[in-house]
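Below you'll find a set of structures to go through.
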Structure I
Amino acid sequence: MTTLKAKLKETFEMRDIGELKRFLGIEIRRAPEGLHLNQKHYLEKLLIHFGMSDCKEIKAPININNLGKEQNEEIITSKPVRELIGCLMYVMVATRPDLSASVSLSPTEPLWKCLKQILRYIKGTQNLELFFDKRDEYVIVGYADSDWAGDESDRKSTTGFLYKVCGSSVHWSTKKQNTVAVSSTEAKYIALAEAAREGIWLRRLLEDFGYLNPKLVIYEDNQLCISLTTKWEHKRLRHIHRY
């Protein structure tokens, strides 16, 4: 860190104000075993801002059945739907992979109700945090999965993956797939391919930081999907759309 600071000072005018304890709503706590990151105070302010500080807690973040696309659903402008989505996305990207859900619907009343349900979930989980353990083995470990035809409006599946480095979560995403999978195996194969691309990017990023040839492991629970990764000319894969 001392060397990095010296290099930065050669290019930029800067001063050292001590150890970082808070950054853009992220609380940083140092411990002998590693770093703890959370957004408890940010979430408290979020609940107050949207009038949910006294709401009843729930154990699940969202009821996906409430997110159906209604053709005649009225767009609402009297409620800060987009503002709340932006706030929740920031929390998800920063410290809360459990909130990683793809919401790309119009600002309608059903969506507003689902977003408030997420706030009720946050009310009971404000103390959740990321922990970066400096004692673990330096390995990139990924987990990939998907549902199958989870969106009833277009029958597309949703990809989800998470990466850990040294046992700590560093990168995650949930995203609806661009094509309709005809089987659960195909949906998981598409998810695995997306996760693998992100894993390659993450490994190259770490190599740029000076870590040579970091080991990359990706876990997948579908055995047929795993077998297909070694048979790229398999007839089950010929029809899969690339984009």
Structure II
Amino acid sequence: MSVFRAVLTDVSLLRDAVDTISQLIGEGIFKADKDGISFNATDRAIVAVVDFKLDKNVFEVYEVSGTIKMGLNVDSLLQILKRAGAKDKLELSLSDDESKLNVKMVGETTRKFSMPLLDITEGEVPSPDNLDFSTKLQIRTPVIEEGVSDAAIVSDSLVFESEDDALVMRTDGDSSSAELRVDKNGGLLSLNGKPARSRYPLDYLKKMIRGARIADVASISFGKDFPMRIEFINPEKASMRFLLAPRVED
């Protein structure tokens, strides 16, 4: 019989992550093992990869035997997690017959939910670690949020361009344009590699930057007409990483 029980006092860590995942992925496999809970999947269009980890250290109680795989409808899980109050304690466990995930919320009241485990085929997912990026940088997350929000009122794609000492985010619409430039005197914390330029779809970027709730700093890696890796990492708590395919220009 498989054993899985996890008790979390800060529900927002899991809820915010599942909210971000739900913007891109409809259903997928959550894994629980000795290191914590993780989720790794591509979207249906195979444009983006989501890689999430919630460290075992964030749990008040964490018990698991081996590796437990739970196929879940992500939006259904989110709707349940949204019912948790700010001071509620959240408990996750498997049903006795291992066919459902049980979710218990303990606060002024005790509430119980259950949702079915889905039979989901586990496909091959590209690793965010297996690409050779020519440019790597660290930037404060509000800067990325501003750049994406500015571009969204002009066009449906955003160009990232690294220079010797600055990052430029720009876009052009039919009659409008937007540009954000940041250097090390502003929110750009580090920039390494050679200059590069690549365009990415804004609808995906808008969804991915919701991961900024995990960390104050984003690590971004890209190259010329090359996939982008975006990482939000809160050490010993949680990490949310994405791969995004470029929109190659003619």
Structure III
Amino acid sequence: MADVASLVNGVSELVQIPSVNPLQSHDPTLAGERRLAEHLANRAEDLGADVELDNVVDDRPNLIAKFEGERPDTIVIDVHLDTVAVGHMTDDPFDGRVENGRVYGRGSVDTKATFAVVLDVLSQLRNDGRRPGPTVHLVGTVSEEMGGLLGARHLASRLQHDGHHIDRMIIAEPTMCAPVHGHKGGVGLEICVHGHAAHSSRPELGANAIAAAARIIAALDGEQSRLDTLDAATAVGRGTVSVTEISGGVARNIIPD
């Protein structure tokens, strides 16, 4: 039986260690995953794991903790270490307070709770004098929220290079506790539209780049409408097309180029 209070305290403790993705914060007291990785490494070592901090880039290490199992088969539980930024939050993002049965703070769900749950289960097994069935590799990867999944890519290359055979892998994203066997990929396009500047009193002398971009956006909206009429191609649903950023122009009285 899980000790709920201990588990809640474990989540709160991890929330109180900032690990904001460095691409989203330049505050050295908040940015980077190392402090969290080192804390988790110490916890895992206390539970008997073989632990390695494998540097990926700029002093941002992946955590690899190996818990020997009773059987030769292996399972990797991959949990990302970094969180998104906190600038828009009105409450203290790192107080880890507990209210009404919930732990509040940045990363409490995505995804520090998973670390706490896995370590709690392994701790219970150890206290009972037992080992997990399969050998468990608890992995904390960097750069999931932004930066091209550098930690996951590094891990995949490392496993392939070292010839490790992995029987099962769980990517520990918050999915309302429902198993998910796939997810959508993504392609980002940056479209630059060029026009010709002119005074806004004589727009006929210029070519409005924003007006041209609006036509492109309308076409993309039309593509989304077309996709909405199709059956889902895979179990994760139909593809989607979205315009998420737009900028242009320099002044109210100048046709943008």
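What follows draws every value from the coordinates through simple rules; no lab data is involved. Please read all numbers here as calculations on a predicted model, not as lab measurements. Cβ atoms are built from the backbone, for glycine too; each structure is taken alone.
Structural remarks
- Comparison of I, II, III - label where Rg/Rh (Cα atoms, Kirkwood Rh), for residues 3-122 alone is highest: I
- Origin of the derived value 19.5, 63 (Rg and Dmax of the Cα atoms in Å; candidates I, II, III): II
- Entry that produces 16.6, 48 once Rg and Dmax of the Cα atoms in Å, for residues 43-106 alone is calculated, selected from I, II, III: III
- Here the criterion is FRET efficiency 1/(1 + (r/R0)^6) of positions 115 and 131 (r between Cβ atoms, R0 = 25 Å, to 0.05), and among I, II, III the highest value is seen for III.
- Between structures I, II, III, the greatest calculated value of mean count of other Cβ atoms within 10 Å over residues 75-82 is seen in III.
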